[in-house]
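Multiple structures follow.
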Structure P
Amino acid sequence: MKNKEHTRQVRDTVVEKFKAGFGYKKISQALNIPRSTVQAIILKWKEYQTTANLRRPGRPSKLSAHTRRRLIRDAAKKPMITLDELQRSTAEVGDSVHRTTISRILHKSGLYGRVARRKPFLKDIHKKCCLKFATSHLGDKPNMWKKVLWSDETKIELFGNNAKCYVWRKSNTAHHPEHTIPTVKHGGGSIMVWACFSSAGAGKMVKIDGKMDGAKYRTILEENLMESAKDLRLGQRFVFQQDNDPKHKAKSTMEWFTNKHIQVVEWPSQSPDLNPIENLWKELKTAVHKRSPSNLTELELFCKEEWAKIAVSRCAKLIETYPKRLTAVIAAKGGATK
């Protein structure tokens, strides 16, 4: 049984007598406490310059240091491993602990359960093209990006986002490849929409009925592209941005651009991180789902209403900071960025 610890006054007296030149034995006899206790008090005072109680380590861990290191190593190597799987692996080596114990150990090492981001699957060729684009345009004048009319299509689901997957990761590592879920475009959904914007604000938004093909895409451009450019006062010499979807790059579509004297920026494949409209898509979907549309008609209406609410200042900020986006792509060597 642990003896009752001595008061702060007794400990201070021990130190005062030591400073006065008394030896351990004389202090022990004068205060009627063991010599070993006197020695411990003085050694502690020499190391920490205090006689106050120090913070205690708490209850000993149920897991050995080796098992703790193994847990952290497993979570770092396999970020999508679950607490249940980690619990079973520790039980196999004879250490049965609660899930909260495992979670606490991982938290202390800086690993927290986060929702895995969904990012397009990137091959090396995709990364190389993104890196080349970012490097070649990093030195462009800021005004150049104000002339660009950005466009894209996206799916918007009626009942929110797809199921979430949690990963163990440290801060500022959300976009590392091992912490993201590869996705492919247009894997089903409620409605598809096309929209465009520039630094001057949001352009037109159109719901895509049925299957999108080259002819339907050209119809959308014919009815909305020039009108958007006019509304946003981009002038005659604006630059149009689109991704490399086959219907976008079809010969008849490219001829349409030529006939309209519209310059189209050369765009790398699988590069949504380079397109600032992705930020607006995320904000749009959040705003629409907060309104809880109950059917597709409401979903389309809410999408168009929320798109029209996007502030010009928000659009301008996205374009103003575009060089930072290019720098981030270069830093990621063409990979996914924040």
Structure Q
Amino acid sequence: MERENQFVGQSGAFLDAVERTSRAAPMRRPVLIVGERGTGKELIAERLHRLSTRWDEPLVIMNCAALPETLIEAELFGHEAGAFTGATKHRVGRFEEADKGTLFLDELGTLSMGAQERLLRAVEYGEVTRIGSSRPVRIDVRIVGATNEDLQAKAERGEFRPDLLDRLSFEVITLPPLRVREGDIQVLSDYFGRRMAAEIGWEGWPGFAPHVAEQLENHPWPGNVRELRNVIERAVYRWDDWNAPIAHAVFDPFDSPWKPATPSHARPQPEESAGGPGPAVADLDSVDDLRAAVDEHEKRILEHALGRNRWNQRQTAKALGLSYDQLRHAIKKHGLADDG
């Protein structure tokens, strides 16, 4: 889906979110962006600003989770000199910095109740008061909020002000996770791969081997587009031969035989583990030809092992516990000789 301010995708769910963003952009009303991590919430906020009448005014971004609770209000609303320990001079807050423009509040659900109350007043009355001052300052700011939390549920639990939620949700744009964006994984993989290939000076784009493309499609992508981008760029820069299709992708960059051991009581059970996708396990209920199913599984294991070892057949044979001649026979049997 992305590069800085660029959108990539073709699925209906993705295009619907982009279209809703474009329709909401000219409005002066607040917008709330909801989505899992890595779905592109900041890109949507930037699009809302660039397509609005405020496009040539400031777009100020604040991550509400990045500051301790004691500093959030000072960061948002500013402070006067001497307002608290360490405040040696006055400072304008993010609201004043964003005057005439857009203020993007990421991780909105982490705001304290006190900050929420002051934010509500700023939204309702268009004015803020610096900490330590009694004189309000008029501001003209469009607020765009973002969250990966269920703010309605938080409001029901008394953890988020319902009146503030009402004011911020004139329009709610919910971004689809990558796993439901049909066809976009292939499009994004090609986009990120080509860009990384150009960055490291490749003379062409070999694409991904079929078994890697299948792994990409089958991965659950809990980190969404951001995670996909990392996997693709890592696979490209680690690959040695730009003339051959990329035959291995590392989904878990922390996976290593020298990784510090996890205490046994904290170690996930095999069915709960979300490790990188090796050869997929077949749907056993669908097997109606045992020999064909075994052959297909063997082929997938070979493809994965060859890619992991960059088509070094002697290393692959050793990794699989085969002799070199046995591996060569298996490669020929499954028609993999041309893949490397």
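Identify the structure, out of P, Q, from whose coordinates Rg and Dmax of the Cα atoms in Å, for residues 155-202 alone was calculated to give 15.2, 40. Write down the numbers at each step before the final one.
Values: P: 15.2, 40; Q: 19.6, 55.
Label of the source structure: P.
Can you tell which of P, Q yields 7.3 when distance in nm of label points 7 Å out along Cα→Cβ at positions 27 and 323 is derived from it?
Q
Which structure, out of P, Q, was FRET efficiency 1/(1 + (r/R0)^6) of positions 179 and 307 (r between Cβ atoms, R0 = 30 Å, to 0.05) derived from, given a value of 0.50?
Matching structure: P.
As an exercise: percent of Cα pairs over 35 Å apart, calculated from one structure in P, Q, equals 47. Which structure is it?
Source structure: P.
One of P, Q was used to compute distance in nm of label points 7 Å out along Cα→Cβ at positions 59 and 251, and the answer was 7.5. Which one was it?
Working through the options, I get structure P.
Taking distance in nm of label points 7 Å out along Cα→Cβ at positions 115 and 315 for each of P, Q, which is largest?
Q
Figure out for me which of the structures P, Q the number 1.24 belongs to, where Cα Rg over 2.2 N^0.38 Å, for residues 123-258 alone was derived from the coordinates.
Of the options listed, only P reproduces it.
One of P, Q was used to calculate helix-only ellipticity at 222 nm (-39500 (n - 2.57) for each DSSP H run of 4 or more, over all residues; to 500), giving -14500; which?
P
Every number here is computed from the coordinates shown, using simple stated rules; none is lab data. None of these values were measured; they are calculated from a predicted model. Cβ atoms are built from the backbone, for glycine too; each structure is taken alone.
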